[in-house]
Structure P
Amino acid sequence: MLELHGITAGYGAFTALWDVGLTVSAGEAVAVVGPNGAGKTTLLRAISGLIAPRAGRVTFEGVELAGHPAYDIVAHGVAHVPEGRRLFPQLTVADNLKMGAYLPAARAHYHESLERVYTLFPVLAERQVQRAGSLSGGEQQMLALGRALMSRPKLILLDEPSMGLAPVMVLRLFDLIRRVREEGYTILVVEQNVRQVLKIVDRAYLLEVGRVKMEGRAADLAGQDFVRKAYVGL
């Protein structure tokens, strides 16, 4: 479904990614893990069109996306849940969800999508008239994910979804991501919580200093001594 070939990207004179390759098949959940500054967020931004790669190809269902504007990539079925959630804090929960369905194709299925989101995240239905900025961190992350689902995506990009959440909420969040995956969505997640994310994905890539250092089945990576000592804390 998604294929990256030789992606090099960065900001100004700084290069954050060097010749990165990655694939995600339909129905898969894939993680990109690694330390701070490894280039994980840059990778998702290059896929979703927030930055243009300096070199390489990004293809989604056979269509070349590199260099396309972000709104066009959303229209192809790629939804990005950014680091820090990026909600509209003064708008209500319901209005934030409505913003996720701004594309004509999504507007045509607005009520169906809204019902699906409220079924997945009942707390959002309870808080639909509440301002997004007044929600807890965990509720805001649910809203950010729900807003992405409103665009009826084929692929969801999740950037550090557990960042800033209390430990008990982190466990709940990963359970919610598992439920979203069970709904049939394809997921590419960037995450520093290596121990938890490797429990919910099929495969993973280890990114270090802008390059893929290791890749494989999640269970295989979790069992590698190097990964266990450096990232899982065992």
Structure Q
Amino acid sequence: MAYLGKYYRTYALDFWGFGESGKKRKTYAVQDFVSLVDQFMAQLGIGQAPLVGHSMGGTVSLSVAIQYPERVSKVVVVGSPIAGSSLALPLKWAGYRPIAFLLFNMMGAFRFGMRVAAPFICRDPRFSDMMDRDLSRTTLESFLRSIASLRRTDLRPMLDNIKVPVMGMYGDRDNIVHPTQWKPLAAGVSQNRTERFPKAGHFIMLDESEPFMHKLKSFLDENPTVA
């Protein structure tokens, strides 16, 4: 945000149940978040803009391009699942009701487990504290219910409806989303560009920050459109 903010007006949207957004809802499905992006842009008077999303945020961004094509000029997905079946096995398990029920009642243990796993997910030493801070502002219910919805999502049959440029950025060491998810994206979107990062995992913006930022800005700078 700080880097891109030097060149673009940027907005960071917290999905319902995450960050500063409301946490009293019955559903936290991918479709809810797609509608939220449309409402967010309408409320701020943003007619059209590039969307950049990490992980589930990228899946939502692609879905916005499919359902609200007039809203989107470009899409960048970062380590995002195109098919929910590409999620790591522990995440898929977490989306099932019996396991989710157990985790609902042990947020402290869940956060501790994430601290232990942090070095295996991201090489940046700040990641553990960053993840713990984000989890402290998220309800476990919203996290697990959104994961359950993401697991059931498969965008592959609809990708050919996307008519705007799309860049997929994937780390070859990603152990959260299968690192070959760039393949269905490339196969399904006609205006596709793929950037792979051999030394990065799921959090490319932390593992390889400088090349990530430069490649992202380069893509956004190409054939700019006025929002």
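Read the figures in this text as sums done on the coordinates, not as results from a lab. Keep in mind that this is a model prediction, so the values were computed, not measured. Cβ atoms are built from the backbone, for glycine too; each structure is taken alone.
Given -0.59, -0.80, -0.96, -0.98 as the derived value for log10 I(q)/I(0) by the Debye sum over Cα atoms at q = 0.14, 0.17, 0.23, 0.32 Å⁻¹, for residues 136-175 alone, which of the supplied structures P, Q does it correspond to? Checking each candidate, the match is Q.
Using distance in nm of label points 7 Å out along Cα→Cβ at positions 120 and 184 for the comparison, can you identify which of P, Q gives the largest number? Ranking P, Q on distance in nm of label points 7 Å out along Cα→Cβ at positions 120 and 184, first place is Q. Between structures P, Q, the greatest calculated value of relative contact order in percent (Cα under 8 Å, 6 or more apart) is seen in P.
When percent of Cα pairs over 23 Å apart, for residues 40-143 alone is computed for each of P, Q, which one produces 36? It traces back to P. Where does the value 1.7 come from, among P, Q, when distance in nm of label points 7 Å out along Cα→Cβ at positions 8 and 32 is the thing being computed? The correct label is P. A value of 26, 23, 12 for Cα extents along the principal axes in Å, for residues 72-111 alone, calculated from one of P, Q, originates in structure P.
Where does the value -9500 come from, among P, Q, when helix-only ellipticity at 222 nm (-39500 (n - 2.57) for each DSSP H run of 4 or more, over all residues; to 500) is the thing being computed? It traces back to P.
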